[in-house]
Structure formats: C-alpha cells, structure tokens
1. Among P, Q, R, considering only relative contact order in percent (Cα under 8 Å, 6 or more apart), which has the greatest calculated value?
2. Work out which structure the value -17000 belongs to, where helix-only ellipticity at 222 nm (-39500 (n - 2.57) for each DSSP H run of 4 or more, over all residues; to 500) was derived from one of P, Q, R.
Structure P
Amino acid sequence: MSFRSEKVGFLVDFPIDGTGTIVSIDTDNDLQSRLMGLGLFVGIRFRLLQGGNASPLILAVGDTRIVLGHELGRRIQVE
C-alpha cells in the first residue's frame, strides 16, 4: 500500500521508516487514555521503526518509542 499525505490507511499497513500522522484511534475510552498517556493521540506525527507480520509495531514519537501489537495497529488510522 502506498502512502501519501492525503492517503489514509491502517498503521499495520504503513511502510517501515515512513513518517505519518494519526488520524483516528478506534478503541474504548480507557485504552485511548492509556495511549494518550504514552503520547499517542490523534494529530501526532510519528515514524514507524519496525513492522511486518511477525514483529510488534515500534513507533518513534519524538524521543519516545512505543511498542504496539498488530491488533491495535489495525484500529489506528494514519496518513
């Protein structure tokens, strides 16, 4: 899947070493609060450091690294 600034897709499909912006997070309020506490929320810019089918997703948000599972990556839309 090719990503450009106007193209929206899911985090699990985002290219490794690509930079993007989170446009929506489809989770319950408790999980959204926990993600916000980690610095992950709608509008934040990130870089995907690691992805793929067999590994967790690792995002760089500023100087912070955030590790997410694929299930959650399927609920986060990015551009």
Structure Q
Amino acid sequence: MTKKMRLEIGLLKLGEIAREAQVLNSTVRYYTEIGILKVKEMTDGGYRLYDREETLQRLNLVRQANEGYLSLSDIKARIV
C-alpha cells in the first residue's frame, strides 16, 4: 500500500500519528501496549498503522482525563 493510499483511507504510521497529536512516539507505543490505542493494521514491513480519527480522538480524551487527574487505568476503563 502506498503512502497516498494509506492517507486517503485515514491510516497513519506511529510517527505520523505522534507528530499530528503532538506527543512522543514512545507515548503512542506505550498507550498501544496498555490497550488505550489500537493498531488498525500492520504493514508488510512491520509498521503499525493507526486509524487517524479514532486515535486522535482517544489521545485527546487521555489528555483531557489527565488534566482531571485520572490514572491511565481509569482512563482505559472508560474508553475501552
């Protein structure tokens, strides 16, 4: 799948989603490991692809919940 095709259907690589959400790559990786974010697909080369809208929405919810002093486990329970 070409980059143009990926972008047309709203799939972003980890680094692309991190850049757009203004968070570190390691943050996206960690949130994926603990189940807050979901990988939509994997490329043949092993890259994680995230649904742009869903992932940005979840990252915004995490940001807002952190401002309300909720723990990541509380956040995960509310959005999963």
Structure R
Amino acid sequence: MRVEQFHVKNQFELRDDQGNTFFQSYNSIIVKRDINGVITLGNDWDYSKTTGRYRNLFLNETKQETEKKIASGIYKIDKNL
C-alpha cells in the first residue's frame, strides 16, 4: 500500500496493490474509489467541515452533488470501511 499526504496533515490518499484509491482522514476511510471508478463512502464521510473540504477535493464535487449521488444509489455507504 502506498500512502501520501493529501494537502494537509492527517488527510491521506492511499493506493493498494489492486488499484483501489482511498481518501483517509485521521484513522477513518472516507472514500474508496475502486479500479473501475466505483465510489464507496465510509461511515464517517460527512464527519466534519474539514473532512468534507478534502473529500470534496478528492471527489472533485460539492457535498450537494455527493448527497444526490447517495440518494440516487450511484454512491453506496459502507459502514465497514
């Protein structure tokens, strides 16, 4: 697994050997983007304004766009991430 700091301390981008990319804030996985581009959100996806700011950068979209994709089923939430 490769880990890089994502803009500021305690925010990380991780890449595993299967081609998945993750956004992690502190110790929580916030977003998983699989090798096919499918997005799964972790349980803490909307934990704080700071988490949200960097999640939005990672996904290249606003919170409102993310919420619409959750509501429409495009994004799933996985409480086990």
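Derivation of every value follows stated rules applied to the coordinates shown; laboratory data play no part. These figures come from a predicted structure and were not determined experimentally.
1. On the way: P: 41; Q: 29; R: 22.
Answer by largest value of relative contact order in percent (Cα under 8 Å, 6 or more apart): P.
2. Q
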